[in-house]
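Peer 1: Below: a set of structures, written as structure tokens.
Read-outs: derived from the displayed coordinates by stated rules, not from any lab. Everything numeric here is computed off the predicted structure, so don't read it as measured data. Cβ atoms are built from the backbone, for glycine too; each structure is taken alone.
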Structure I
Amino acid sequence: MSVAIELIKKLPIFATANQALLADVAAKATVKNIPKGQQIAYEGMDSEWFFVVLSGDIRVYKMSDSGKEVTLFNISDNQSCILTIFSILSQEHYPAFASTQTDIQALMIPATSFKKMVDESSSLRDYIFHSLSGRLTDILNTFDQVIFQRMDRRIAQFILNKCANPEDSLMMTHEQLSHELGTNRVVVSRILEGFVLEGSIKLSRGCITLKNKTMLLEK
């Protein structure tokens, strides 16, 4: 079954597409629902599908031989994965891991069809180069934090990015937070307990609640 052109036109990557491209996408694409907690990409795999997230969140990360993880970026509503795009266009293996953080719905196009679309569409190529710039900035910021910033500051900034106001909560375990930041759970737990003692956050099972934004901003 083809996908409605009205849905495709709402996606940023196809916002300037001509009618011929829109019709081609509609004929080739499918919409798929994927549950939370699924490993959808592995380092070294062939990228057989291009996708755009219609709703939900995907975490893209690197993992060392010892199992240590660090998040490169997240993909959410109306976004695509630049690493998948370049894996398809260069015909190289996917260079990271990706897993669903929530239930997601995605528009999916076979890799061979998507590569042909890019070869024939300047609007798609322009969008890809623009997306690359933004994602490179995300990745460089991640490595800057990993190499140069103290862990307490990184944890404080992560909480602030997820919680805009006091009493906002982040539903995440210490283990999950350690994976996000590329450290171990013991370090995360020790730092979070320090934040609790100073009054900047409150901890409950699987939940971090922001109490004092100013204190975390000063880290």
Structure II
Amino acid sequence: MNRIEKEIKKIKDGYEDEVFHFKFKKNLIQLTPVKISQDNIKLITKWRERYWDAFLTKFEVTESNTKLWLENICKDTDRILFSIYVNNKNIGHIGIYKYNKKYQSVNIDSVLKGIQIPEKDLMKKVLDILFMWIFEKMNLKLVQLEVFSDNFKAINLYERAGMITKNSVPIKKIKTKDGWVWRKTKLTKNKIGERYLNLMEITKKDYFEIIQKNR
């Protein structure tokens, strides 16, 4: 088990969570490892049905599939999914995965605000907290993510958090048994992609330069 897996295990086991409790505009924000409860399964299933077009994979949305998805995340040693609580109300989730030892990086994924609340920049603050944890506590050098190039709202959020688009790659829809999955593809001459995926990132150096400028 590498040091990143050990850090994730501490949080999943409840031994290290002080960094994920903070105040934002008089609201108490908590990021807690997602729990496989019936309430969470129902809630996340409802969100998945509502926002299915924001995911790379489309499948039949059922509570049993959601339960299986959460179980696989909990078993994955270098992946963690946080529930986002605002004043003790679960309003969404966000996770990290895909630790890369060579580049000392991780990816952000499963970013979803399932319940709309009036506080502007809440998700930007959540990203700030994760970046601080990744760069300071985990001592990594790079955070990356993938987002549909036509998801302008999400891209705007990530840009406001300091991320930049490094590349845009073509993707194609592959049919599956109960839906489809978008996969990266190569283009032939005079052919454009069905859709594109933006690869975004922020470095440790750039993140702390942003913090210094905002002080």
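Peer 1: Using distance in nm of label points 7 Å out along Cα→Cβ at positions 67 and 179 as the calculated read-out, with 1.2 as its value, let me know the right label among I, II.
Peer 2: On the way: I: 1.2; II: 1.8.
Considering all the candidates, the number was obtained from I.
Peer 1: Additional query: Comparing mean count of other Cβ atoms within 10 Å over residues 123-130 across structures I, II, which is largest?
Peer 2: Values: I: 14.6; II: 20.0.
Of structures I, II, the maximum of mean count of other Cβ atoms within 10 Å over residues 123-130 occurs in II.
Peer 1: Moving to a separate point now. Which of I, II yields 1.00 for FRET efficiency 1/(1 + (r/R0)^6) of positions 107 and 203 (r between Cβ atoms, R0 = 41 Å, to 0.05), as computed?
Peer 2: Computing FRET efficiency 1/(1 + (r/R0)^6) of positions 107 and 203 (r between Cβ atoms, R0 = 41 Å, to 0.05) on every structure in I, II gives 1.00 only for II.
Peer 1: For helix-only ellipticity at 222 nm (-39500 (n - 2.57) for each DSSP H run of 4 or more, over all residues; to 500), the calculated result is -9500, so let me know which of I, II that is.
Peer 2: Details: I: -14000; II: -9500.
Only structure II yields this read-out.
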